[in-house]
Structure 1
Amino acid sequence: MTRMFEFITKTWNPVRYCSHGCHYCWAARFPHDIEPKIHWDTLYQASHFSAGDFVFVCDLGDLFCASVPSWQIGTVVSMATDMDCRFLFLTKNPWRYLDEKMTIPDSPRFYLGTTIESDHNYTVDKAPPVGERLFAMAKVKGTYENAKRFVSVEPIMRFSSDFVKALIYLKPWAVAVGYDNYRHNLPEPSLKDTMELIHGLEEAKIPVFRKTLRKAWWEV
């Protein structure tokens, strides 16, 4: 399977569930569960990770959906805590990072990420609104001193001139930016606007992982 991010060396899916129903979801093509559950055989595969690995946790689901029980989150996090490598978590419900603060170690090996495609709300999923995600990640910034923050702006959608300021305020370790790869005709920004966003982030010394960058479908 293709790695979603270039810095990832392994993916790990002990929970394969998501309730957000994103219209553009690439992972929906793969087997997933209709209810949250732990795949124990996959969970214990973590024992084979090495110190140099950067592991994407649950790239085929969202471990932090509101309906995922706390004990399942705790079980996965506990296994990750015992491993000497880095772990990327990515969710559209970053409030759970705050709700599960007693479970998630404030460790520099943990990268707490969220997907924020825009600062406008579009009806493309059943996830918390993007404004709530931005606000939650601002709270995460003030709650976790050592864990790093990450934002995925993919698939990017039209945004306001304030979006870059909102992202910079989060002081993320890095931001990934990319267009939709599957022809969903989303409300895409122009390539010019996207490049201005990237340049604004880089001028603020925030590393940007450039994913698929192209003209918007309506520009072609």
Structure 2
Amino acid sequence: MTPRSEPFEKHADRYDAWFEEYEYAYESELNALRELMPPKPDGVSVGVGTGRFAAPLGIRVGIDPSTEMLRHAQHRGIETVVGVGEELPFRDGAFDTVLVVTTVCFVDDLGKALREARRVLRDDGVIVIGYVDAESPLGRRYERRKSKNPFYSEATFVTTDELNEELSKAGFVDTKHVQTVFRMPEEMEGPDQIQSGYGNGSFVGLRARADDDT
């Protein structure tokens, strides 16, 4: 167990309950990612967690280092594998979609994890990533409160520009961004709209294509 995964092993129920407590933020994030997903993905969710995103987005295989998180994902119909994003136990070109949601801040080596995602994707397959932008209001709040939050104490939040650069290095092209969650989750009285681009919403979704020349 790594330091970053230990809190999820101990507090999986608390993590999963967030999506019930802040249902409008969760719904907004799901809606943003739906705009980016292929219609019938044959994919894997890296850092699947409790399956809150993979299951409704049509992803049926998930990998995560926390067995307790995977227990929740199994109850949502996910075929689970214990492991980490930097060493995916799948063959080259196994999937047409890799889904990575609220995970990039927890991997030990972001560049390696993205290269592994590229490896297991077919040529012209897509990676879909959802994350809290480090420069957003919610990202800055999480950074300020890291020491008091068991989940984010070991997190390394990234900006969208930093993530775009790493994606390019890993062999991805044609990146598209959408954004949502323009208010703090506790202030939301309904789902937020989805806008193109990034820089305003705290939650950003992106889709990038695996370059068939890499």
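Quick note: the coordinates plus some simple rules give every number you see, no bench work behind them. Computed from a predicted structure; not experimentally measured. Cβ atoms are built from the backbone, for glycine too; each structure is taken alone.
A few points about this structure:
- Which entry (1, 2) yields the derived value 0.93 for Cα Rg over 2.2 N^0.38 Å: 2
- Source structure of the calculated read-out (relative contact order in percent (Cα under 8 Å, 6 or more apart), 22) within 1, 2: 2.
- Read-out helix-only ellipticity at 222 nm (-39500 (n - 2.57) for each DSSP H run of 4 or more, over all residues; to 500), computed value -7000, structure in 1, 2: 1
- If mean projected area of the Cα convex hull in nm², for residues 44-123 alone is computed and equals 6.1, the structure in 1, 2: 1
- Among 1, 2, structure where FRET efficiency 1/(1 + (r/R0)^6) of positions 100 and 188 (r between Cβ atoms, R0 = 25 Å, to 0.05) as derived comes to 0.15: 1
- Origin of the derived value 3.3 (distance in nm of label points 7 Å out along Cα→Cβ at positions 28 and 60; candidates 1, 2): 2
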